[in-house]
Structure I
């Protein structure tokens with residue numbers, strides 16, 4: 001009979017001593033949105049921004065300017081010689 005719980009029944013008029021175990025937690029319940037709340041059990045229509053996963057570090061080799069959620073896929077930029085015929089004795093031109 002407690003309206004703060006999902007098990008609440010507005011038709012109930014007598015407490016049967018059953019356990020109310022699911023406290024209502026409002027939030028975005030869609031995992032595809034930035035506002036997703038894994039604890040939410042009642043959707044409050046707060047989902048607004050679609051999550052775009054990718055590298056969000058602008059100094060990384062694979063930076064994705066369209067990403068708004070980092071997926072830990074960033075690769076650092078490593079500078080150096082890329083000539084296949086170069087070795088440690090001959091310079092890389």
Structure II
């Protein structure tokens with residue numbers, strides 16, 4: 001994860017936004033850092049990390065285009081995606 005993305009998250013996410021909420025991280029594979037520990041310290045109700053390939057930090061392999069089909073609507077309170085959108089075709 002690029003330092004600037006991690007830095008922004010650490011400075012701007014607070015306990016009120018996370019505590020007791022259902023969190024989805026899109027493109028969660030830990031390649032060069034992860035935000036998961038920073039989010040988990042605020043005690044979310046649940047945290048699901050998805051990616052298109054298996055790896056450290058990936059709970060489920062799911063194509064990001066199929067999120068609604070996989071989980072339904074209004075399941076997650078917070079969706080986090082860092083350094084993923086530039087890789088998406090649509």
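Derivation of every value follows stated rules applied to the coordinates shown; laboratory data play no part. Remember, it's a predicted structure, so these values are computed and weren't measured experimentally. Cβ atoms are built from the backbone, for glycine too; each structure is taken alone.
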- Query: For distance in nm of label points 7 Å out along Cα→Cβ at positions 13 and 29, which of I, II scores largest?
  - Reply: I
- Computing helix-only ellipticity at 222 nm (-39500 (n - 2.57) for each DSSP H run of 4 or more, over all residues; to 500) for each of I, II, the value 0 comes from structure I
- Message: On distance in nm of label points 7 Å out along Cα→Cβ at positions 21 and 77, which of the structures labelled I, II is highest?
- Response: I
- Item | Parent structure of the calculated result 34, given that relative contact order in percent (Cα under 8 Å, 6 or more apart) is the read-out and I, II the choices | II
- Query: Where does the value 5.7 come from, among I, II, when mean projected area of the Cα convex hull in nm² is the thing being computed?
  - Reply: II
